[in-house]
Structure I
Amino acid sequence: METNIARTFAVDNLKVVVASNRQKIGEYSAAGVAKLIKEILTQKDEVRMIFAAAPSQNEFLFELVNDNSIDWTRIVAFHMDEYVGLPEHSDKLFGVFLNEHIFSRVPFKAVHLINSQAIDIPKECKRYEELLKEKPIDIVCMGIGENGHIAFNDPPVADFNDPYFIKIVELEEKCKVQQVNDAGFQSVDDVPKTAYTLTIPALMSAHYLSIVVPGKRKAEAVKNTLIAEISVECPATVIRYHPGAILYLDQDSASYLKVSD
């Protein structure tokens, strides 16, 4: 019988929350992030956050935006990846997605976007890395890809000891298939071949990680994340090292796990 009461367990340092459906994990994760924001703001002048752009984040973003207890004027926002080669106002750009879902809907102190139209890509990477490193990142709100990627750190390019905070990568085929499913590209050939991504050290540098992963298509990646050896073969396994990470699942994404009631 489906229940609205979440189940929790831990794998290494990672706390896992399994809720009844994706709406509930949206509510739980948003409440958790809102609580963190308010706690951090009792100690610091601002909160620095990184957001993922994907349909898997829709319920979380909706709930977070509608939490009137959050002081958005003290939050500085970043996003974690962006396509290269799309038109400036393409609705497939992650900056456009996040602007529609959150950045334009609440009064952030500042929003720093990766410039998808930059001509000098190394210079843009340097600019964004400098912004990220100005002060520590407090919270990363992210998902996990079907191939186990975090941001666009697909297995062939993932590096747990990457010397950079942002880089250009070529997208793996399975990642491109997911983009067709998620973003509405007509075919894999339409998906940009390259993208900016924040690296794994950049994401792991945050004090807290909130990882929202709903849906049946993510079940295999979730299983690998929790039971596989921690390695770049499944980049998301690295979150098990993080002392401030919470993974939010629904019944579908947790369906390959043995979770007792």
Structure II
Amino acid sequence: MSNMKKAFQNGKAFIAFITCGDPDLETTAAAVRSAAENGADLIELGIPFSDPTAEGPVIQGANLRALKGGITTDKIFTFVRELRRDVMVPMVFMTYVNVVFSYGAEQFLSACREIGIDGLILPDLPFEEKEEFQPLCTRYGIDLISLVAPTSENRIAMIAREAEGFLYIVSSLGVTGARREIKTDLASIVALVRQNTDIPCAIGFGISTPEQAKKMAELSDGAIVGSAIIKLLEKYGRNAPEHIGTYVRSMKDAITY
């Protein structure tokens, strides 16, 4: 069983997103460990980028704080290598195409394998252009995780058929950030996904409460939360990991039946 599948083998998965280096890597490490110890089944690690087009103001702020603090891709690779000594849950990078291109795609993906990263999410990579990265991801055993959104419509089946790792279903139009209500017809999207792949699917964008997480997990195989966790980092800074652990536990409990 690949490491990615482990996230979905014990019921519904809770997936936590954390921006690397906000406010510093020591706090990121503590936050990741706290999330994993309290029930996170998979961790998305954000590599900061100066123009994160899929992100709302909360995660944009985290990107800027991390970059101002001197974070680099190399520092993040070293950080993950150390983290992997004791954190065994699957971990994926979420970043932008330019970050991978500027580093060198082969060098980037080779390093991902070496440090124990299981997958890569590039929200600004159109499905039709994924061949820019797919052969290298396959060579180095990194799942290139696809996204489907409400606007994907007649492309959902095609994207689902070629999905690997897990399929990231974007709950709402627009950028990341907590929403009071998610009105998208997600049941229809998940049904179409199910018809075309056995790969697990998880729903993200806008989820912040246990009630929302429970509803999304009932529809799919898991819930993805980012902005709500980043808000805790913004509010509590270096003291945030304890609060993140409590929050993750409440979310995991909500989707555990």
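Any read-out appearing in this document is the output of simple, stated calculations on the displayed coordinates, not a laboratory observation. Note that the structure is a prediction, hence the values are computed from the model and not measured. Cβ atoms are built from the backbone, for glycine too; each structure is taken alone.
Here are some notes:
- When helix-only ellipticity at 222 nm (-39500 (n - 2.57) for each DSSP H run of 4 or more, over all residues; to 500) is computed for each of I, II, the one that comes out at -13000 is II.
- Parent structure of the calculated result 0.95, given that FRET efficiency 1/(1 + (r/R0)^6) of positions 123 and 219 (r between Cβ atoms, R0 = 35 Å, to 0.05) is the read-out and I, II the choices: II
- Structures I, II were compared on distance in nm of label points 7 Å out along Cα→Cβ at positions 131 and 211, and the highest value belongs to II.
- Of the structures I, II, the one that 23.0 was derived from, the read-out being mean count of other Cβ atoms within 10 Å over residues 35-42: II
- Per volume of the Cα convex hull per residue in Å³, the highest-valued of structures I, II: I
- Taking FRET efficiency 1/(1 + (r/R0)^6) of positions 107 and 203 (r between Cβ atoms, R0 = 30 Å, to 0.05) as the criterion, the top-ranked structure out of I, II is I, with the highest value.
- Look at mean count of other Cβ atoms within 10 Å over residues 147-154 for each of I, II: the largest one is in I.
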